[in-house]
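Following are the structures in question.
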Structure P
């Protein structure tokens, strides 16, 4: 059968990324409490395409991923990208994997147990002498407005928010440890199952620990820097304001990505 993808193209245009997007697949990731955890991911995989080639072989992305989905550790993730790069005769290979991660949490007073969901992502790139890997973690939290608490005779407005961190991997760490770090930086953490005694505790605890969105980002940043394990990271927080028709937002990044250094040197 004629392999149309391997036919030549005369337009002389290199493509930065071609591949498959929105693939859904079961995967297995590391879990601090249970060794591994099974979840379902949405996967994007790409490679560059030389100017003389008409198309890429989309099926090869799936063929390679099918060999690695049962163990997506850092080493296997980057090895997978290297194999994609080789099979497609490309200079670069990329992947983005988005998945829900679940942790069993006990409510603070009743100790009722339930599963809490956190959204995570793996992002990586491989070239001939270059490998870069990021882990993204999204954590929902509660914040109480310090200004509202200071000026109000009764109560203060509070809201649910989202903290997102992206960490350039250098040394091994547990996703759970970063989640805990973020939750401890907020006014209070969230739970899936709470009894009235828990609600009372969390409401009062949050009131005693007011946080602006700026405070939240700075607290998380300081705690990550204290770990000293990441050459680059970013922190962003969005509060879904309860008395405003908009969100409050803050963002910071620290360090320098390898890709940024590489681009600067070119």
Structure Q
């Protein structure tokens, strides 16, 4: 019997799509508000083994007396004791997770939108009588992320980090269908493969914990010019799509890959 090849993908976001406060005041540029919104997906090889090993690492860290008094390690805090989350994990834990991820076969793609551009987009849309919707931005980014990825295996499993209280599996399925249709339209190669879509929380998915770390590293690189986290994991980023960096004149922005590696010198500032 022929073994079925299954590709496992894990999708999360960094930043948020809240652009305006009360009375329509623009929030971008105010303290504590990110300048970018990112959606990333990680393809993880051997996800069951990955889950077991990552959970084992967390158990070892929770049993380490050196970390015993760290607040985020306490069960009642519902942070590292429940799952890895780069923003909440202490530096000692973060280092261990980064070293673990660097050794695993993980391929990452990320789409980036700059909030200044999204504010302009929202104003144009609202002025035209077409209410701007944050979910539509997210769904379009998902479609672009998966356009070239869903034809390489016999089956696909895509695990999305749940956004708020909404599951949105129907909308996500539509975004994935568009990705398959766009690939077939542009290449003439059929991309439709059986694809299962799951929405869950990171504590239930080690793959979501992994993409969280990759997004955190890239966000720090873009927002704070901190290079060491991104550079350490750089070989795993297969494609970074900076949709609003149009310095080259290309309508789709600037895409970074092995042929055009992302560096601090190339990165366009997110502050403008």
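Read-outs: derived from the displayed coordinates by stated rules, not from any lab. Keep in mind that this is a model prediction, so the values were computed, not measured. Cβ atoms are built from the backbone, for glycine too; each structure is taken alone.
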For which of P, Q does helix-only ellipticity at 222 nm (-39500 (n - 2.57) for each DSSP H run of 4 or more, over all residues; to 500), calculated from the coordinates, equal -8000?
-> P
Which structure, out of P, Q, was distance in nm of label points 7 Å out along Cα→Cβ at positions 36 and 132 derived from, given a value of 2.0?
-> Q
If log10 I(q)/I(0) by the Debye sum over Cα atoms at q = 0.12, 0.21, 0.22 Å⁻¹, for residues 44-179 alone is calculated for P, Q, the one returning -0.72, -1.25, -1.29 is structure Q
Using the calculated result 14 for relative contact order in percent (Cα under 8 Å, 6 or more apart), pick out the matching structure from P, Q.
-> P
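Consider the structures P, Q: one of them gives 0.05 for FRET efficiency 1/(1 + (r/R0)^6) of positions 92 and 156 (r between Cβ atoms, R0 = 30 Å, to 0.05) as calculated from the coordinates. Say which.
Value 0.05 for FRET efficiency 1/(1 + (r/R0)^6) of positions 92 and 156 (r between Cβ atoms, R0 = 30 Å, to 0.05) corresponds to P out of P, Q.
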Identify the structure, out of P, Q, from whose coordinates P(r) over Cα pairs in 5 Å bins from 0, in percent was calculated to give 1, 5, 11, 14, 14, 14, 12, 9, 7, 5, 4, 2, 1, 1, 0, 0.
-> P
